[in-house]
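Presented below are the structures under discussion, each in the form of structure tokens.
Read-outs: derived from the displayed coordinates by stated rules, not from any lab. Just so it is clear, the structure is predicted and the values come from calculations on it, not from any experiment. Cβ atoms are built from the backbone, for glycine too; each structure is taken alone.
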Structure P
Amino acid sequence: MFIAFATFLLIVAGALVTSNDAGLSVPDWPTSFGSIYKIPRMVGGVRFEHSHRMVAELVGLLTVTLAIWLARSEKRRWVKILGWLAVGTVVLQGVLGGLTVLYFLPAAISTAHAAVAQTFFCLAFALALFTGKRWIEEVPQVEFDDRHPTLFTLTMVSVAVLYVQLILGGMFRHHGLSWWPHVINAPTVAFVLGWTAVRALTAYSKVDAIRRPAVIMLSLLITQLCLGFVAFLTRIAWGKDAVQPELPMVIATVSHVAVGALLLAITVVLAIQVRRHVPVRFEERVPAGERETIAA
């Protein structure tokens, strides 16, 4: 849980770097102004960029520690694998962050850096869920899903459209795309996530593990849409001619990124809980000859 919290702070720190145009305030990597351990003067954009690196180093160290801890004490092999997958993801995240500096903030690499960061955030959420006492001790409230599309399918589509929105938003913030693809895709995200949440709440409201993340997801979706509108106004409508980033735009954009990360993570949690508590009922296929025999 602490790693998930630290990763959320890391995402906020990264959004502050981008929103304040501080990406190249520290011009070298993996060192900072030629040093691995010295803290530079925290002035201007340096305070955003170097703080971001310090939080990233903390998250990386914590993740390696957790993976070793899981390897030594966890009995479930798949949880151990998930721990090492988190290590691989955080290493990839660090490398992508370094490449954004070395290649002067290319939009594709910077966007991949943002996408991998939120993927790691989802992994941290999942590890917190899987190692929790409730997950280990509870008996799943199994209710089979006979509807089409199934709730699990809807949750997977929800995660997919959120990733598309994440990539479009990242490309816009890093000057690789115009704003309109991100804005045009927002109604699709709202429709799919709204459909998923309403299905979960109407069909499986008695299952706590389904109801809680569905309520949170719907609340975050509404908040995110409002923040997206404010971010659009402050960045595009009111701040397009600003000489430097203005405080209202920074606050709105960073909040939009932070809530988006929480929305993606809780949607992944909902998908996991649906997979556990609401499995799809598979009909057994019986050959035609056997069906005739059974009927007779």
Structure Q
Amino acid sequence: MKTTTILIGLFLGIASTTFAQYNSVAGKNRITENVEEEYYDKDLGVKKSRIVEKEVESDTYGNAKGNQYDLAVDGAFEGQTIAVLDFCEDGYSFDTAKGALAEKGFSVYRWSKAAPSPKELKEGLDKSCQLWIVSGRNKYLNEKHLAIIKDFFESGRGVYIWGDNDPYYVDANYIAKALIGVQMTGNTRGDQTVNLQMEEKKAGVMPNHLITTGLQNIYEGITIATLPNHEDLTPIIYGSANNLVTAVYEKDGKRLILDGGFTRLFIKWDTAGTGRYVKNAAAWLVNYERFGDDVVANQK
């Protein structure tokens, strides 16, 4: 069979090809292609060909196989830096996530288990397109850090706030409450893979969002915190207990992701969808739709 055409997805009426950084399937969860196949016409007694729509090859967990089905083209964000404040006291390697992000061109500058001085944080963020905060069970950030992070966020650059089960969301809640007035709570056992969401506010991956491009199944994390259903948050992942685990804020040109399952970054990484999800999230937080090529220029 000969592949003829990859169907081009649209997201909220915006053609994905408008942005060269995105693959043509941006915003589609189930990726299909038109293929030519031969069949035998019994009436005429001859072989004929026809075009049929088929789902592309899947990986072990049922997601489209291949980086061409991620949100962003490999290398699209070459030269851009993600700043990471990593306060998880239990110790884990960020190397796997760092490697995945590198596929899209991102480098990572990471402070681990201790907060930088406000001056050092400001200098690091001046060179970064987005900030990730991985919370711990203790408070590391102060009002001076918060003021710098708030200015960064207000400028339109992306912020990813990672928490986990109680009490691993101290700084996550400190920053999230200050930026968008929302906090996470609780300790819910997860450790399941959820599928594409079929019913509102039920377990599953939110369909037709740029972040969920190429994802029909995703691992939720081990023990997770829960986000409130808030009018300013767009759900991305509901956990197996029908609790909101991951959501995005997109308002007035600003983008933020709030996530109650940071164990996805280092536990069962090879389970459904984590690598693609992390890459998609970073690509979305670049906020290319707002900044265009200025984002890339500012990194040089």
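Points worth noting:
- Which entry (P, Q) yields the derived value -25000 for helix-only ellipticity at 222 nm (-39500 (n - 2.57) for each DSSP H run of 4 or more, over all residues; to 500): P
- With semi-axes √(5λ) of the Cα gyration tensor in Å derived as 37, 22, 16, matching label from P, Q: Q
- Computing relative contact order in percent (Cα under 8 Å, 6 or more apart) across structures P, Q gives 23 for structure P.
- Source structure (of P, Q) for mean count of other Cβ atoms within 10 Å over residues 66-73, computed value 21.1: Q
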